[in-house]
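The following blocks contain the structures, represented as structure tokens.
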Structure 1
Amino acid sequence: MGRRRSLTVLLIGLITAGAIMAFAPDPTTGSEAGSNLPDDAESALAEEALAQLPDAGDAPAFVVYSSDDPLSEQDLSAIVERGDDLERELDVEVSPPIPSSDGTVALQAVPVPTGLSSADNDAIVATIRDTASTDLPEGVTAQVTGAPAVFADLGAVFEGADTRLLIATASVVAALLIITYRSPWLWIVPLSVIGIGDRVAAKVVDSFSAWFDFPVDGSTTGITSVLVFGAGTNYALLLIARYREELRRHEARHEAMRHAVGAASPAILSSSGTVVLGLLALLVADSPFVSRIGMSGAIGIVVAVLFALVVLPAAMTLPGRWLFWPFVPRHGDDDPSRQGWWYRVGRTVTARPWPVLVVSLTLLIAMAAGVLSLRTGLGQDEQFLDTPESITAQKTLSAAFPAGTSSPTRIATSEDTVDAVVSAAQATPGVESATAGQSTDEVTEVTVIIEAEPESDEAIDDIRALRSAVHDADPDALVGGPDAQALDERTAASHDRVLIIPIVLVIVLAMLLIVLRSIVAAVLLSVSTVLSYLSALGVGWWLFDGVIGWSATDVSTPLLAFIFLVALGVDYNIFLTVRAREEMRATGDATGSIVTALAVTGGVITSAGILLAAVFTVLGVLPLVLLAQLGVIVSLGVLLDTVVVRSIVTPALVRLCGRHFWWPSALSRPRHAR
């Protein structure tokens with residue numbers, strides 16, 4: 001009966017997975033998929049207001065022609081011909097070439113329709129690049145920049161990224177599972193189950209994207225895939241470890257699995273529930289990208305839990321005990337972990353809790369000091385690990401023209417106040433020029449060129465000053481454009497951190513209270529997890545700033561790292577303390593229970609932590625600095641949670657608090673008083 005049920009569950013799971021993968025609709029895509037700009041931000045409202053203008057449906061792509069020597073009349077004639085070719089190819093009006101003051105660079109603007117799909121925008125940019133580069137005189141090169149080109153390059157760097165990420169992640173997981181289980185085939189089962197779960201999660205995210213019209217891109221799917229593999233494998237490791245333990249107590253493997261699922265489910269469900277709720281808290285974020293990560297990640301974790309607790313038990317019980325060969329657990333065998341390495345660690349920590357705790361906390365606080373110098377907000381040319389053509393062209397353009405030429409600031413004002421707005425903008429420090437543009441009865445455009453590099457700290461400061469000056473001239477004016485959008489994204493990110501971090505902390509605290517029924521334990525575990533996050537963020541920033549040379553973190557990095565680290569990091573304390581609570585109920589010895597819990601779970605939790613850290617480092621195969629930073633910080637934090645917090649800090653705290661660690665539950669009272 002048990003074998004038949006397992007086979008039925010496995011078949012139903014595979015058929016359901018196949019149906020989802022076969023019939024899921026294509027996702028919604030678009031250049032706004034990775035946007036952190038809220039719909040109600042001033043720059044977004046400016047773009048909406050300027051959409052009423054006759055040519056509002058276009059965004060310029062800039063062709064940058066350059067040469068080591070000043071461009072000759074022959075060179076400029078060839079450039080004019082390339083512009084004529086572009087007009088015929090795209091049926092648009094291309095501006096005449098504008099030479100730089102030293103004559104080595106010429107600029108042409110090509111209008112590109114806005115609101116295109118990623119594929120259509122990519123096709124137009126590719127046509128511009130091919131046509132502009134055809135039959136140029138020797139020594140003259142053509143590069144394309146501007147918003148359409150940046151969006152096209154962003155899409156291009158993600159081509160094949162899903163496959164690279166999947167191969168890299170699966171390889172890392174396979175290698176670590178082989179090391180963990182020391183079996184030639186046991187690793188295949190959890191890897192296959194979680195791998196199928198990852199593909200199902202990706203298709204479910206695609207379906208939600210199509211049904212609810214929220215766009216996704218490679219960064220969204222990449223982070224979701226890492227979450228599914230990392231968390232799903234962690235849950236699988238915990239379940240299989242408990243299954244191995246129960247096989248020593250029960251002769252029938254199906255009976256052993258029923259006990260394993262019953263014993264492991266509370267910890268897995270509570271820890272995954274914390275992660276899901278933490279991710280769903282991101283839905284209240286102002287930043288659309290952060291909200292989409294929250295929705296996609298929550299979907300991925302739910303799918304991972306279903307596969308770990310439903311499909312995996314069926315897949316593990318079908319083969320029998322030989323699956324663990326050569327270390328097959330036999331009925332009646334002693335559990336070697338109860339006197340192993342982690343037992344000795346627990347005894348050492350609890351024998352001298354004060355010195356161990358003081359040294360550990362001092363180390364964590366010192367590492368967290370790096371947060372005090374943290375800077376957020378990457379410039380436009382700092383967001384890619386490998387510099388694409390659009391960014392190279394931007395640098396060439398910035399050296400020959402005012403840096404903001406390819407990313408003009410656009411102001412929406414009225415015809416009555418346009419002169420005052422132009423005067424106010426021209427008088428603002430850091431502004432190269434301000435000119436009135438198109439006008440309707442409802443809105444008039446003012447185009448402003450900023451001297452600073454696009455989206456740099458200097459450009460952000462200039463936008464702040466410009467907004468102040470313009471609003472004095474016209475309180476209803478709206479300042480938009482790429483630099484204004486970058487400022488609004490930073491403002492939204494700061495607001496999101498202030499709003500969401502307390503919400504997530506309340507969720508974590510509430511979940512710990514529900515699971516452990518102890519105020520003392522919940523508070524201490526929450527504080528220790530937050531401290532490990534701050535330590536990882538501090539060390540990560542020292543690494544980014546002092547070693548790699550990144551000037552800042554992405555605006556989304558601190559918040560996303562907090563969600564992943566606090567929600568996922570508390571998992572290990574949940575796994576440990578749930579087992580300690582089980583031992584405490586049986587023995588009434590607080591110190592002995594945490595030592596036993598560490599001895600029994602130490603190996604599997606350490607393996608899970610190393611695996612999760614390794615999986616997050618795989619984000620580095622994707623091309624964005626945001627994802628590399630996120631991978632490094634989360635990996636560091638997971639290792640700190642696994643090695644320092646769970647293995648040292650938590651046992652020391654339990655030893656010092658004694659049974660009061662479990663206050664106010666019945667476990668905090670002497671056994672005769674319960």
Structure 2
Amino acid sequence: MKEIRKLLVANRGEIACRIMRTASEMGIPTVALYSDPDTNALHVRCANEAFHLPGSSPAETYLNMDRILEACQITGADAIHPGYGFLSENAQFAKKVEEANITFVGPTASSIETMGSKLSAKELVESFGVPTLKSANLTDLTSDRLSQVADEIGYPLLIKASSGGGGRGMRIVENNSQLQSQVDAAKREALSAFGDATVFAERYLENPRHIEIQVFGDSHGNIVSLFERECSIQRRHQKIVEEAPSSAITPELRHQIGEVAVNAAKSVNYLGAGTVEFLLSGSNEFFFLEMNTRLQVEHPVTELITGLDLVRLQIEVAQGEKLPLDQIPSEPQGHAIEVRLYAEDSLNEWMPSAGDLDLFEINTDNVRLDTGYQTGDTVPISYDSMLAKVISYSSTRAESAKKLARALREFSIAGVTTNRDLLAGILTEEEFLEGKTDTGYLQRHLPQDLSLQGNDAHRYIDSYAIAAALCLQFEERRRAKVLRGLPSGWRNLASAPQHYEFLIPGSEELFEITYLMSRDGGIERVTTNGNVIADVKYISGNEGFLDLSIGGVRSRFAVLHKASKVHVQSVHGTITFEIKERFIEPGSLIAPGSMIAPMPGTVSKIMVELDQIVEVGEILLTMEAMKMEHTITAPARGKVVEVDISEGSQVSSGQVLVVLEEIDGEET
């Protein structure tokens with residue numbers, strides 16, 4: 001047995017923290033890697049040592065093989081755990097690690113080479129009769145040949161990156177007019193995320209379930225199935241809700257599909273943790289998709305239904321130990337659900353949200369939290385937007401969903417926009433609770449409706465606005481230069497009420513709150529938008545906390561004021577208000593026709609030039625943020641009169657990129 005003495009984790013964020021936690025429990029010291037944006041990241045603080053990778057882009061840092069191997073040499077690390085993403089499925093990296101006589105906590109380079117490429121994996125499993133979807137490699141095809149291949153497969157088709165996963169480099173193409181641009185975009189995204197621009201096309205199956213089998217192998221010839229996970233609910237081809245077991249899988253089907261997955265792993269003498277993914281049709285036909293030769297993001301749900309620590313098993317197998325076959329249950333135990341909390345705006349085309357996490361706290365009494373962030377950390381634009389995974393476990397699916405939805409509603413988050421309300425809404429939605437989930441779920445259920453369902457706070461919006469206003473007055477009294485102890489708005493003679501005006505970010509909804517304090521600090525009168533709110537009583541509080549009774553119902557509110565925003569949290573959920581400015585600075589106005597950056601990021605490609613005439617929907621430029629590509633299109637026919645950026649420019653949210661002058665008629 002080759003004992004690991006020091007483990008370098010070639011990754012970042014929550015998975016790095018997760019691996020380090022188990023390594024620490026096993027008494028193995030760890031080394032973190034960190035880029036410039038990750039200098040103060042949580043995974044750096046979790047490690048025993050840390051090694052700097054200069055730069056911010058993935059290519060400069062977490063994809064830099066030579067620099068990572070140098071880190072092992074300098075720190076004395078004798079093993080590397082790649083986590084998921086980045087180099088975890090890169091056969092060349094695994095081979096270099098093996099050649100450097102460093103233990104790679106994962107499969108062999110040859111297994112990754114065969115199964116890590118989705119194209120070669122499909123060819124292999126087809127050879128022993130496993131059904132697959134019709135597909136074709138799109139590498140180095142001429143435009144005419146590309147169209148011909150697409151026609152042979154049939155529309156709609158799916159463009160996918162051959163290396164890596166996580167929805168990167170994936171595009172649905174409905175017709176030939178979209179084909180070339182979507183293939184080019186997929187290649188750029190795949191190259192940026194995985195260092196490999198190889199993409200292929202596959203027949204797109206409408207609304208199947210996404211089922212995957214967790215397999216595990218050791219160096220003694222043992223390969224086992226640790227049952228299925230269902231990951232059907234996805235946005236942008238990336239999973240956001242995962243559960244185990246699947247409500248669609250019978251014991252017979254579990255055995256059948258598990259046997260196919262184990263046989264696929266046996267065909268390459270698989271070592272360590274791997275996942276074999278399938279699409280399941282409504283008639284229970286299944287089709288092989290790919291094998292992920294790494295630990296999956298969603299591995300915690302398998303840990304909870306089996307009682308196994310998969311990271312510990314990975315390390316033990318890498319050291320040459322046997323799998324503990326006697327500890328593996330014969331059937332799944334209980335039900336686990338995981339949701340991925342992303343820094344993104346699910347109501348604005350999943351736009352990423354970077355910035356400072358002013359508040360990030362959750363009660364973990366009834367759920368598990370895997371995260372790479374804490375209150376005060378910065379969410380960078382250079383990497384994936386996932387903040388955390390929140391996982392629940394119970395004896396039944398219904399109870400597991402209920403526990404997780406409540407934990408999400410009570411999760412205190414401020415500083416960046418997240419999909420928290422959407423996730424809570426999914427967990428309480430009727431079709432989800434009935435187990436009727438497939439990859440078309442978010443086409444049938446609008447994110448706006450689910451987000452409202454997931455956040456009860458909007459039913460109590462008057463109470464939230466009152467809490468925000470009163471906490472702001474506490475803050476003002478604290479800053480007062482004189483007579484700080486007097487009640488807010490105190491006068492010798494009766495005076496007009498004090499007031500605040502709030503906006504809900506992203507809407508035009510205005511809340512005007514007026515309040516009049518009594519001389520003893522009590523509340524005499526409160527109105528919202530001119531409506532008197534009866535029986536408002538202040539119980540206790542300060543500028544960050546308030547205990548109020550409104551209409552005889554007592555509630556506790558946590559309030560955080562940051563810049564122009566006020567975040568208010570209670571057991572019902574969170575509302576963020578924006579304080580309406582009384583006076584707008586003239587320099588802050590944006591010229592008509594300005595196309596502004598919807599998020600911070602990097603300009604990857606500019607498609608227009610000065611004086612060019614563009615049509616409605618024409619692509620002006622593309623941006624990359626958090627490993628995803630986003631397009632900026634023309635909202636109307638117009639003339640490009642200003643281009644304020646260049647390719648490679650780093651831009652901030654709200655920055656002017658291109659200015660269009662709207663035109664009518666036949667001007668060219």
Structure 3
Amino acid sequence: MCGIAGFLADPSRRTSIDQLKSIADAMDVSLEHRGPDDHGVWVDAEAGIALVHRRLSIVDLSPAGHQPMHSADGRFVIVYNGEVYSHLPIRAEIEATGHRFRGHSDTEVLLESFARYGIRVTADRLIGMFAIAIWDRQRRTLKLIRDRLGIKPIYWAKIGGLFMFGSELKALRQHPGWTPRIEPAAVASFMRHNYIPAPHTIYRDVHKLEPGSILTLEVGREPQTEKFWDARQVALDGLSNPLTGNEASLVEQLETLLVDAVRKRTMADVPLGAFLSGGVDSSTVVALMKAANVGPVKTFSIGFEQKAFNEAPHAAAIARHLGTEHTELIATSQQALEVVPKLSEIFDEPFADSSQIPTYLVSAMTRKHVTVALSGDGGDELFSGYNRYQLTRRSWRMLSLVPTPARKALAAGLTSVSSERWNAIFDYLPEHSYPRLPGDKIHKFANVLGLNDADELYRKLISHWDPDSIAPGVGEARGVLWDNSVRTDFPNLLDRMQFLDSVTYLPDDILTKVDRASMAVALEARVPLLDHRVVEMAWRLPHSVKIRRGVSKWLLRQVLYRHVPRNLVERPKMGFSVPLDEWLRGPLRQWAENLLSEKRLRETDLFDVALIRRHWTEHLSRKRNWQYALWDVLMFEAWRERWG
């Protein structure tokens with residue numbers, strides 16, 4: 001895992017080698033946290049190109065793994081972030097032709113494969129996570145390649161004749177040829193999602209390279225992108241070619257594939273472990289690490305002093321059962337709050353998934369013991385794990401039976417009872433028989449009663465703010481969530497929601513969070529459930545083995561139950577959350593008050609300031625719990641204070 005950056009200078013402006021190197025050095029320094037073990041810069045003044053690499057040494061710790069790296073014939077130069085777990089067979093194939101490698105890094109194998117077989121052919125053979133930049137010195141062509149699921153990030157921009165790219169936006173900001181300008185439509189979109197969906201970024205003229213894509217830039221021409229792996233086509237192909245066989249056969253097929261995916265991701269020349277929350281996904285990954293006989297397994301979990309947010313006892317029980325070397329951190333509120341001032345530096349684009357806090361804390365703790373950690377991310381998207389999937393289906397089945405006027409009347413009745421009063425009513429029911437803050441959820445449900453179709457309902461459930469309300473007149477950057485052809489291609493609502501999550505929420509929220517939080521402490525996080533072969537298999541599974549009698553991720557659970565008793569796993573889904581609502585009313589109140597001041601909120605001329613202030617007042621008075629909506633605004637303002 002590393003950091004990469006670079007630029008191709010405007011050919012109409014002569015740039016000296018010293019100027020190229022000075023800019024490249026600044027990009028290098030900006031990404032030091034991603035690769036503290038080694039760094040390199042390569043410039044070609046005649047071509048006007050500079051490539052930058054920061055190295056976190058994982059495979060081949062010797063100087064033979066240094067980047068930027070040149071191909072044996074001298075034609076290609078590469079900088080690369082990530083890990084490719086399928087490089088050994090490719091290496092053997094190339095060695096069979098008589099080629100002798102200088103070291104044993106996957107980078108060198110990638111480079112020689114690109115040189116021999118071409119970019120597209122090689123990309124199709126890669127199993128792993130990667131963001132790659134490769135310069136063809138002969139054809140003067142730059143290519144950027146991003147892995148299929150978007151595990152590794154890469155940003156790019158073309159400003160006039162200048163082209164830049166980098167693992168993080170802070171690298172692009174080092175180039176004096178670009179003046180960052182906030183894109184208002186991206187801000188509006190951020191307020192809906194708590195992240196900015198690809199290909200958009202917070203800045204005008206700057207883009208995220210979308211997952212599974214190759215960007216080609218020939219000097220003097222505009223960038224062109226193509227897909228070498230299309231998530232939409234993969235999903236459609238899977239749905240049209242479902243797996244057959246009995247349930248036992250499907251469990252066996254899935255476990256065999258998952259064990260291979262896990263085993264491949266234990267390849268490292270440095271200490272390795274795994275995150276363990278005690279949930280289905282991380283427990284499955286750890287169980288299969290043990291099943292793969294990779295040696296002693298180290299696991300790491302985080303908990304909080306507040307019982308409602310503490311999964312650590314569940315993780316510890318599973319660790320004991322599997323016999324792992326387990327380390328846990330019970331974080332105090334003070335430890336968590338100390339992370340908040342760091343967030344705008346770690347996330348140099350506005351990002352407001354509050355689980356960024358525990359993700360950073362568990363990463364920092366884990367890094368004290370290992371350099372690589374396997375994670376269970378991706379299970380919910382692949383195997384129908386999110387509660388909203390069942391909630392949306394059940395809710396729309398019910399809603400569609402009731403005429404719209406009657407639904408509106410019901411909504412008025414539900415909201416006539418305060419959320420606090422609803423909470424008090426639910427307190428008479430057994431614990432764990434209802435979700436946290438049921439009154440708030442009832443009010444949210446009331447807000448969806450007047451919607452026109454299931455797609456509107458899904459968008460409502462994944463939205464924090466209505467962009468037209470909080471940023472009137474701006475107009476959000478709309479993408480695949482509003483693409484009517486998705487409904488045509490995926491007529492089944494569950495399939496549609498899973499597909500949309502896999503191309504939006506997964507890369508732009510979940511994987512962004514894990515990458516930035518782990519790389520902030522130079523920890524490599526690997527996600528075996530997102531092996532593209534697992535993804536392709538998941539799309540071939542029938543719905544009956546994803547959700548059964550209200551139980552989500554049914555098939556994945558059957559794999560887990562082969563290794564862990566179900567009583568250690570069966571419990572309500574908690575999520576990776578923090579007591580943000582109380583922090584905003586308590587220790588974070590003054591910090592939040594400063595960022596939410598009327599004067600400050602008016603500075604961008606983007607927001608309905610009165611609406612935000614009303615939410616803040618209602619939250620402080622406990623009339624409503626607006627923790628997530630307010631966190632969006634706070635993270636934007638904290639970002640603007642640092643970068644704006």
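No lab work stands behind these numbers, since they all come straight from the coordinates. Predicted model, so just to flag it, every value in this text is computed and none were measured. Cβ atoms are built from the backbone, for glycine too; each structure is taken alone.
Tell me which structure, out of 1, 2, 3, gives -8000 once helix-only ellipticity at 222 nm (-39500 (n - 2.57) for each DSSP H run of 4 or more, over all residues; to 500) is calculated. This figure was derived from 2. Taking volume of the Cα convex hull per residue in Å³, for residues 202-409 alone as the criterion, the top structure among 1, 2, 3 is 3, with the largest value.
Supply the structure label, taken from 1, 2, 3, corresponding to Rg and Dmax of the Cα atoms in Å with the calculated value 27.1, 90. The value was obtained from structure 2.
When distance in nm of label points 7 Å out along Cα→Cβ at positions 250 and 474 is calculated for each of structures 1, 2, 3, structure 1 gives the greatest result. Structures 1, 2, 3 were shown, and Cα extents along the principal axes in Å, for residues 146-497 alone at 87, 55, 38 was computed from 2.
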